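Scrolling down, you'll hit the structures one after another.
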Structure P
Amino acid sequence: MRKMTRPGSETNPERPVGGIRMDVKGVAFLARQTMAVQAFGEPAWRAFVAEQAKRDPIFGQLIMPVSRIPADAFLRFNEAMTQRFYGGDTKAYWQYGIKSAEYALSQGQLKTMFGKDDFRRFALFTPGIWKGYFTEGELTAQLQGDTVELRITGVPRPHIYFELAVMGFASGGLAYLSGRKEIHHEVVKGFSKGDMEVLYRFTLPTPA
């Protein structure tokens with residue numbers, strides 16, 4: 001009898017839906033590198049990357065912001081990183097997103113684009129962030145009063161990383177720009193729930 005697995009689970013077969021190849025842009029890897037070096041030191045990071053390069057040689061090459069990394073290789077890298085540094089807790093993917101947003105808004109590519117209380121404009125900008133990191137799939141944003149719905153569709157490899165890291169990025173950005181510690185959200189659909197799409201509903205704070 002065939003064993004069934006949920007989309008996005010760690011045991012899910014590595015065959016993209018419909019045979020569509022998905023790449024992750026190098027900027028996502030570099031963001032992870034910055035976070036890891038700050039948290040664990042450069043020697044630990046270099047040793048880890050060298051190990052991963054034995055399995056996926058692309059990590060032994062110079063990775064630039066515009067480099068293309070096959071999604072499966074990138075997911076294996078993040079799974080191994082989470083196992084090594086976070087005891088295999090996939091909640092770390094959410095923290096990856098939060099830290100990436102804080103870095104992008106405080107000293108990275110988004111620093112000059114958004115100011116204090118610009119969280120509504122940031123929420124509507126998030127689809128562009130998806131396109132800046134991934135070559136397939138789509139993120140849409142719909143603003144309704146004091147809530148914004150973020151939806152991810154069309155991902156050939158519906159892995160929990162894409163859900164938690166991207167929604168964590170959105171949450172981290174909204175919190176950073178509003179000066180709040182955290183932003184309330186509701187998980188309507190998710191790869192983590194076995195769905196083929198992701199839908200989160202964030203409650204936007206009231207400007208100070």
Structure Q
Amino acid sequence: MRNTPEADRVRLVIQGLSVGGKQSVPYPLIYEALACADEPAKARVRRLINEMVKRRELIRVEEGVIRFNPDTDEKRQGEFYHRIWRAIRSAKPGFSYHDLASVACVSYDHVRKYSQWLADVGYLERHGMRSQAYLFRATEAAKNRVDTPWPPRKIRDPFEAEKRSSLEIVRLFLTHDLYQPAIKKKIVANCRVILARFEKEDDADESEAVD
């Protein structure tokens with residue numbers, strides 16, 4: 001299965017609703033979270049789910065109910081590292097994240113996170129711009145290394161906490177009684193996580209503009 005933006009979105013929603021594999025998720029809840037308005041949209045989601053089940057990214061609990069498989073997620077990350085690294089070593093100087101994603105058949109988000117780590121450890125460097133996108137090239141260290149550089153641990157998404165809170169809000173809205181005080185508190189707490197991050201970044205952007 002090619003890693004398209006649609007597949008990545010379905011995967012992320014299921015991972016969040018499943019709380020990283022701790023809870024089972026029925027199809028109707030997935031349709032609601034993805035705003036599937038008609039049967040063709042639901043059919044596309046079912047097709048993607050079936051492909052993910054075959055790849056063991058998801059576990060079919062029963063008909064119409066699935067659960068995220070965290071064990072396979074780690075292996076999938078490894079496959080992506082190999083593909084991205086091969087694409088980097090074969091690319092001419094002046095490639096973008098989108099170029100790598102297209103060649104490696106990996107999502108833009110995975111390419112961005114892994115490439116940022118590669119730049120931090122000296123395997124990638126900036127090489128101009130194309131429109132508003134930064135371009136890169138492999139360093140001499142990258143050209144001299146055949147085996148795939150492996151991060152010391154799974155690369156953390158800088159917005160992981162905010163994405164988790166967003167999906168938790170969706171799950172609470174779709175599966176709980178919103179009049180319950182405990183549920184209200186959970187929603188407010190998750191909203192605060194998101195606001196704290198983006199309000200802080202807005203303040204930083206304003207400070208840079210003043211400077």
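None of the figures in this text is laboratory data; all of them are computed from the coordinates on show. Keep in mind that this is a model prediction, so the values were computed, not measured. Cβ atoms are built from the backbone, for glycine too; each structure is taken alone.
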Here relative contact order in percent (Cα under 8 Å, 6 or more apart) has been calculated and equals 26, so which of P, Q was it run on?
P
Upon calculation of semi-axes √(5λ) of the Cα gyration tensor in Å from the atomic coordinates, which of the structures P, Q produces 34, 24, 15?
Q
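Of structures P, Q, which gives 4.8 when distance in nm of label points 7 Å out along Cα→Cβ at positions 64 and 152 is computed from the coordinates?
Working: P: 2.8; Q: 4.8.
So the calculation was done on Q.
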Taking Cα Rg over 2.2 N^0.38 Å, for residues 104-183 alone as the criterion, which structure among P, Q has the greatest value?
Q
Comparison of P, Q - label where percent of Cα pairs over 13 Å apart, for residues 56-119 alone is highest:
P
For which of P, Q does helix-only ellipticity at 222 nm (-39500 (n - 2.57) for each DSSP H run of 4 or more, over all residues; to 500), calculated from the coordinates, equal -19500?
Q
3.8 is what came out when distance in nm of label points 7 Å out along Cα→Cβ at positions 72 and 192 was calculated for one structure; which of P, Q is it?
Q
